[in-house]
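These notes open a run of structures that come right after.
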Structure 1
Amino acid sequence: MSPKEPLFAVMGPTASGKSALAVALCQRLGGELVTVDSAQVFRGLDVGTAKPTPEERAAVPHHLIDVIEPTEQWSAAQFAAAADQVIAEVRGRGRVPILCGGTGLWMRALVRGIFEAPDIDPEVRARIRGELLTLGPVALHARLAAVDPEAAGRIQPTDPQRIGRALEVYETTGTPISALQAEHGFREARYRLVGVALEWPRDALNARIEARARAMYARGMVEETAAALAKGVPPDAPGLAIIGYRDAVRLLAGEIDRAEAERSTVVATRRYAKRQRNWFNHEPDVHWISPELDPEQVLEHLRARGAAG
């Protein structure tokens, strides 16, 4: 870790063009790309996670892609530990690490440190985990929204791990996890982040999201999902809970048709992009810039902020 040396980043909403810009910056700086994406860590799920193209991977080294199986799950702390190691190795080679992705919590954990939850009452944990299995995560997400609407707004109703953790903290301590996180504040500066995010007009970003979502179906996301299921990946595995894949699972199960699956993916992705925009709006080290800037202009912006720090 080096809090003095700037750590450049291209963050922001899905479908905003982060990867292409980050690759261009790496090429100009002698850099290597460190992916900050909780979907691209899964092996075998390529189309629906918009992983970099073979051409992009050949252009510059990419890290923290394809590191776990769809049945596994990484926490923000696990990501931060892995990213620490990659950043140190890249700098050790005399090259420049550049973060790229849209998973805000992972980025914050890396840069500011991770919130350590209090010890959980084992009886509370067992009960809530049992209720997740019997009642389902959507029902418990509604319960969370009643006691901690801020946390519920950040957690998807299909994320049982984070829903359970937030309820466990509340029922053990009587304090919402969002309040404890705010008190912690992620204030420990582990790196000096200098980041940008591409600020598209809302309608333009929505159009990009729809085009990309439909292209994923055309390129074989449903077939990729079927292949994962055929290999024994459970339909409720963490990897298949990703936006798009969960609709493909429902399509393959005969619950919805292809048109509805595509519409559902578009709507869910737009909502996710809205949450990402809200998140990065509260990150002081990430500045919004016009997507019309060319890579040289972006690089000048990053260097100026890095030197000023």
Structure 2
Amino acid sequence: MRRLWPLLFLLPACELQCGSRSGPLPSFDADHAHELILAYENLGPKPAGSEALARTSAWIKRELESSGAKVLIQEVKVKPPVGPEVLARNVIGQFDPEKKERVLLSAHYDTRPFADEERDPKKQKQAVPGVNDGGSGTALLLTLAHALKASRPNVGVDLLFLDAEDAGLPSHTNSYCLGTQAWAKNPVPVAYRARFGINFDMVGRIGATFPIEGHSGARAAPVVAKVHAAAKELGLSDYFPDQRASFVIDDHVYLMEGLGIPVMDVIHLTPEGRFPPEWHTLQDTSEFISRDVLKAVGQTTLRVLWNE
């Protein structure tokens, strides 16, 4: 992610389209999500190409399979701007893969290889824990998989865990989201289509809210409307303020460009349009994770799915 751009557009008006539902709306288990956060943290920092990241992809696969998902893995070589070429693994968990009408939910699971936001130059070369920036989206998707094990919406659901997102340099925009760029060009499964998508990034911090990220408002307004309507139904609108925020280069941009489907980025931005203070530092740990925030985002997402 990882440039903030000034706000240029306002969110155009759009209408929410809802359909019938199948099966009861499940509850998002915030305690289970927090357990997964701790398990993710215990695996250590996970820069692209690292052994820790390979262990994490295997862990994600096991968790998805235990929830009844069909699991696919895409392996592709990518070249970060710093260091050698690495093998990236995108993990896809599919629920009801036979259904033609689908929704894509995504998050990256790698962590930044250097803590370049640390003030101490000696610390800037260390890999960050990435518990919020990487871990929270991962735990959220896995907890959604846990919920989908017992009950399903009318649409098929795909959970996409993206690799090599956070190894980029601010001076080279396209050096971020390398796993996403590869998957969007050659998706697995082949010729993948979805009604829309939601990408989750930094969705677990204490006190987090999720204003309308710039690209989401400009290019995925119907998805923003779905999320805001679902949050309103649940009394959770305070987490999703109708406030326009900065433009962020994140996975959703490349998913929209590569697949041509609207994708909203649910990402924590402060009222000033900045990332949380632990971003890209060694302080991005479970100390700052909130069950309530994870619950709000997860339950709203389930409501979105059941509204289709």
Structure 3
Amino acid sequence: MKIAFLLIFSIAFISLSAQIQLRTDLELTPDHFPQEGVPRGELKGPFDFHSKIIEGTVRQYWIFVPAQYDASKPASVLIFQDGNRSAHPEGSIRAPQVLENLIARGDLPVTIGIFITPGNRSEQYPTELGMKNPNNRANEYDAMSNRYGRFIIEEMLPEVAKSYNLTDDPEQRAIGGTSSGAIASFTVAWHFPEYFRKVYSAIGSYVSIGFRPDESPVKLGGQDYPALIRREPIRPIRIYLQDGINDLSNKWGDWFLANQQMVSAMKYANTTADENQDQGPRYQMNTVWTDGVHSDKHPGALLPEGLRWLWANDR
């Protein structure tokens, strides 16, 4: 029985591999480490922030200021979720270090990085959390409403803009994250494409975590995005989307399948628009499937590649 199961699994894996091109053996790159001759930027924080839009929560955020920043010129913006993980200098993502190297090489414009934790329902941010998730994460990241986007646009950007000259060009604003941070980033761009048009989505939680029929007005979950994408007007979103074939399958859904459904829906929307000779926007996608599990390892390893691609049309 065990041999038969392994044989069936192997055949299924080979069949899947034949249909999609898998990236394997992904590790941190030289762009994740300090490089000789590269001007050092500064990572400032953490700073506490009490939101009025997401009442009763406190969160922390960090700001990365590249050495090339000139206050007389608007800087591009990268917002990344789960700032306690994404900004950690010894973590799997190391986004500030990646920004430092890519900006110095000219692969990215001068970009201010803003790394934000989810909110915690408390008066003070718990010092013992470390890399763990604050307790309001799912309520913010997996919800389909525009509330988290409003928090970013109406509270966080103006807060950072008190000290730094940030661009108001949506083509020069990127937002990204992993897992629920990925769907949160897509949701911001979905509701507010006039503010954000570049999305880095890795191991995205496009599943039913946000579906809470007993908690009006939240009636949709991430699993509904493919249907919405197929029938609603196309947003001018450029998205680098990664997931691993060994991502989760649990009570919320099949995560790899959910990410495939997202890609299929965007392709359908583009094809339908082309057939109708619609002159409007198209979804721009770079899809990367890996052999990874639900962790930050592959999302972090691919971050330099993803950011280069997101800004490729602007160089």
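Nothing in this text is a laboratory measurement; each read-out follows from the coordinates by a stated rule. Quantities reported herein were computed from a predicted structural model and do not represent experimental measurements. Cβ atoms are built from the backbone, for glycine too; each structure is taken alone.
Structure values in brief
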{"quantity": "Top of 1, 2, 3 by mean count of other Cβ atoms within 10 Å over residues 125-132, largest first", "calculated": "2"}
{"quantity": "Source structure (of 1, 2, 3) for mean count of other Cβ atoms within 10 Å over residues 37-44, computed value 21.2", "calculated": "1"}
